[in-house]
1. With distance in nm of label points 7 Å out along Cα→Cβ at positions 124 and 372 as the yardstick, tell me which of I, II, III scores highest.
2. As an exercise: Kirkwood radius over Cα pairs in Å, for residues 84-179 alone, calculated from one structure in I, II, III, equals 19.1. Which structure is it?
3. Taking -10000 as the value of helix-only ellipticity at 222 nm (-39500 (n - 2.57) for each DSSP H run of 4 or more, over all residues; to 500) derived from one of the structures shown (I, II, III), identify that structure.
Structure I
Amino acid sequence: MGSLVRRYYLYRTSLSSGFYIPVSVIYMESNGLGLPEIGLVQGTFLFSMVVWELPTGYLGDRLGRRTALALGSVVTVAVMTGFTLANSTFEFAVVYALWAVGWTFKTGTADAWLYELLAIRDDKDEFSRINGRADSALRLVSGGAALSAGLLYTVDPVLPFLANAALAAVGLPVLFTLPRTNGTHAGTADAVGDGAPSAEADPSAEADPSAEVDPSPIGVREAARILREQLFRPSIRWIVAYAALFNLVFSVTRVFEQPAMRTVGVPVAGLGVLYAGFKLVSAIASSLTGAIHDRLGTRGVLFLLVPVVGITYGAFAVVPVLLVPALFVRRGLQRITRPVRTEYVNDRVEDVGRATVLSGVSMALTLVSGTANVLGGRVAEAVGPVQFLSTVGVVVSLAAGLLWIGMRPVRDVSTDTAAS
């Protein structure tokens, strides 16, 4: 078992996107894409995720976890190579659409494979420990890759992408030393994600395979009915609206933060250092989430989004260099609030149709993110990325504050039937 777990750790580290993320946007800029085009191709990625999430999940169930993971790695190698060849908006959009396919093949599947293997061996209690160590190993590799990304880029802009392709390729032979699983012990991905992979997030960290499965399968018509009923409940509807507002801020920040950092004077080589720091802050924030939740409660944690986003984003409108600490705050805030929101939604969704509802919420957030990226590009180019991000953060905070007062998005279960 020890050798098997070590190979799993090694495979998980191959999922890192640490080389390409710190330079992906400025690389597109260097190939002639403006902010509107960058927003468009990033939106293409998110819309493609919505399209491919269910088909790739179905194929993963039919082909097996290991085969799905292998396909994801092959696509990742192709995508990273594609980055080095693309030089137009259309070509980058094609690369990002393909990247969405690879991402959805891997989303949660590595964790699901581990859970199934441990379930077969009657070692499910080891899942959290092994998964946590694998995630730590992945973050360590991602941090080291991010540190070198800027330096590689200054030598040759294509080197970070080739390095990430090589890292993904290393995972393939390791993957085929791992045993197959039959999928019968897998749980449902019950995490309500932000609708988009963040710069510090990894494909394997997006779902919780140990979550409870739906007790019985439901048809498409029944699934649509359950989704409609659940999303019309005030306790679900308004938390989704509240989350969508901040998801909009976090999404456009993720897309346009590299041009904004360049605007305030961060050199290309410094981007990798900052992204390594982002990963460290995210890890620390994740470790503190439980303690903060216990201290402030669900209502207190989620309300933090209003003042913290409003103040931090408003500050760099006055002093542009404050953009950099605001990006650290954004990472920490997202890491802390996302699992709290996930728990809130899970507590208010029935077991039957749980995955349907949570998938619907995640897809709604993804559509908001994609739309914001596409529309935001032209505005960001017109007013500048720093001013654009600051304005979006302040306006969204004000809107979310009004929503918090008027609609009470965080509600007790006992008041769920109250009029909205």
Structure II
Amino acid sequence: MSATHVNSYYAATANDATRYPALAGTVKTDVCVVGGGFSGIATAMSLAERGYRVAVIEARRIGWGASGRNGGQLIAGISGEHRIESQLGDAGRKLLTDIRYLGHDIIERRVTQHQIRCDLKHGWMEVATRPRHFEIMQDYVEERRAAGDGEQLDLVAARDMERVIGTRLYHGAMVDPRSGHLHPLNLCLGEARAAAASGVKIYEESPVTEVVGGAKPYAATAEGRVEANAIVLAGFLDPVFQTGPLNGLLFPTGSYIVATEPLPEALADEISPRDLAAADSNVVLDYFRLSADRRLLFGGRCNYSNRDPSDIRETLRPRMLEVFPQLDGFGLDFAWGGKIDIVLTRVPAIGRREPNVYYMQGYCGHGVNTTHIAGEIVAEAISGTMEKFDLFEKIRHVRLPVGQWVGNQMLALGMLYYRLRDLL
């Protein structure tokens, strides 16, 4: 089991080399968090801010998984919003309004408070791949403004797209200046350092082999165990934990990114005049942004079959050049990928496996923001404020009554349909 971060642009530019010990012996604490990605570290910080003693157990390295290699896009809201509204009605709409920028607020506060250097930049947009997609964006902005929650949103017509992007491929855009982008691995490492400074005990290279709830909860590894009053299963976990309400819920999905060599300043300004992160409006989408050192980070082509491409560079290069033909001839210095977690309803799964064993997972590509929202909601629940948590527990999720391999093949066929629809 490798504990090395994936060979990515983020790992090559990480600014924190802190290592944490492996768990050995018995540790007693208030809350044990399993998982050292955004979910686990954000939850630990939210609990520590409330005065709880917390221990975090990570199987590999802090930020090893999707938290340390994602697109770095800080996008408002969460996935599956329409399902939350349809299932919860007015309570769901209020919930969405209350949490839409909660993750942003938490991240921005912690970056400032703890002086975390993670290249945080404001500005994000969704670009329309079809004229009808722009019409949907217009309706969405009108709904947000009518609800008093969308005055900052800006619609850019197709004829004005050169103001925001250096390609003629798209048919308009919705710009959200409150959203943005950042270096995700440096954020996760910086938050972990801040959590440790506040008293959180962090253990790396300590795969959890057993989680027990009940009267005396604990999480055990090969060399030790953490005894606590509550346990939080945070993020994408080993199948050993996919039991009870999590069985058949989560499906790992491949997502891939390339990073160009540093671009000339004039070309970077042409490609992204306002330095906005971007995602397109397709179901199987592309996403891209400039790094702090003027590389284009271009990702997408999610793979739902669990078969990684043999050459990530050559898989993504043609699409990148279709969007930005002016990048022809520039090298791709980095290419990487890995699994993100998908749930079929697209609504993040936040709930309890047992009364004192909490879980959070299934961010469906919105993890930077949503992990911090989930961490705050679970911390509130543990401290006795259940309002938001109870609403997420009411969400009815779709589960496939088959093994994960068969489930992924079914999911792949479904997403192939959407991919063909996007193309047509």
Structure III
Amino acid sequence: MAGRRRGWFRSGEDPWFEQARSALTAAFLDMDRRQSAADAAVVASEEIFPERELGRRWSPVRDTCYAAGEAYLTLTADMERDEQAGTRAPGREQRADAVVRQLGAAAREVDRFYHGARGQLEEATGLRRAVPELVARVTAEAARVRRLAVESEYAEYPSVRSAATAVDEALVTLEAVPAAERGRVRTAANQLDAASTLVSEALAQAPSRAGAARNAIASVTTRLAAVRTRAERIGPAHSALLREFNAASSADLADNERTSERHIAAADAALAGAKAAAAEHNPEPALDLTTTARGHLADAEQLVDAVTKRLSELRAVRDNPRERAEAVRFRLRDAQMLAVTRGLVSEWGSVLDAQVERLDRVSGSLTGRHPDYWAYVNELDTITEFIAGVVERMRKQPGQRRG
């Protein structure tokens, strides 16, 4: 190629070669400059924001530039051969003009692409350029917070220790990424920065941990006493269920009392461990243990409430069984009206009518000395859920005009 270019600038008898080369070279260099700038910006975008897929959009534009460049190289090689041979190729002016136009069109394609994604490309380029500065900044900050963690009186707190370990791991990850892979370097640097922030937050919160542990222990102690008091009602409530209702109505609650006692005992043990940890100036384990105690107490409360609420619910149904059934009938009538107003009777009318028959069968099931009120309640709830599902599906369907 260098030998060819030396030939371009030899004076010859035909001045057209010099003029044509000048126009072609100017068009080529203009396109090449624009292509190179766009290429570099796209590379930056693919590294920093690969999810934007600008490379995929750039590819056909780049191919257009390659094609124009190839036409330019082919023509200039032919021109040099003709000049050396002293020949005048037919249609050379038209061919040179066509290649200049092709180069110009490719340059305009580059401009259209670049200006269409200018904000994203310039953002990516700026971020890629700033990666070395980012690495220097976050590395220095990581060293600073790591030193603070080591020197802190709270260095052995689990939150501080784990956060400091995360910084060490993030630093190793950053150092392992090749510097040329700016996108990966930036991601690793941001992860290191986030890890450093966690160390700072852990150190800032550490002084308040002791007070938080004391408050949590006091709160759980109070709640434990309250749950024990509530648990005293579970035995009498379960006995009342067995006396007043069908045995099947409380079969699923038979183990609630024993299970709740185990949860209360586990909460008591966790609370004792929390108190011991706090006494040894280890507030974070104490806080973790109070969280464990709260979880056990919540489970115990649910078990107790399941029995007492079952008793209350069954007594209410026994006193007025029609009230619950009528509430379901009211929902069913609303659903039937919705089917009428939306013109969906042909699709959903028979389905909803079948629920009327189900309600009638359920209402007639309360027979004998100890009717199964719980089965009655469950069946009514099942019908209610089914009606709600039909209503939801009808509302999602386009309404039909009634003729």
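Any read-out appearing in this document is the output of simple, stated calculations on the displayed coordinates, not a laboratory observation. Small disclaimer: the values here were computed from a predicted structure and weren't measured. Cβ atoms are built from the backbone, for glycine too; each structure is taken alone.
1. Values: I: 3.6; II: 1.0; III: 6.6.
With respect to distance in nm of label points 7 Å out along Cα→Cβ at positions 124 and 372, the highest-scoring structure among I, II, III is III.
2. Details: I: 16.0; II: 15.3; III: 19.1.
Value 19.1 for Kirkwood radius over Cα pairs in Å, for residues 84-179 alone corresponds to III out of I, II, III.
3. On the way: I: -26000; II: -10000; III: -29500.
Checking each candidate, the match is II.
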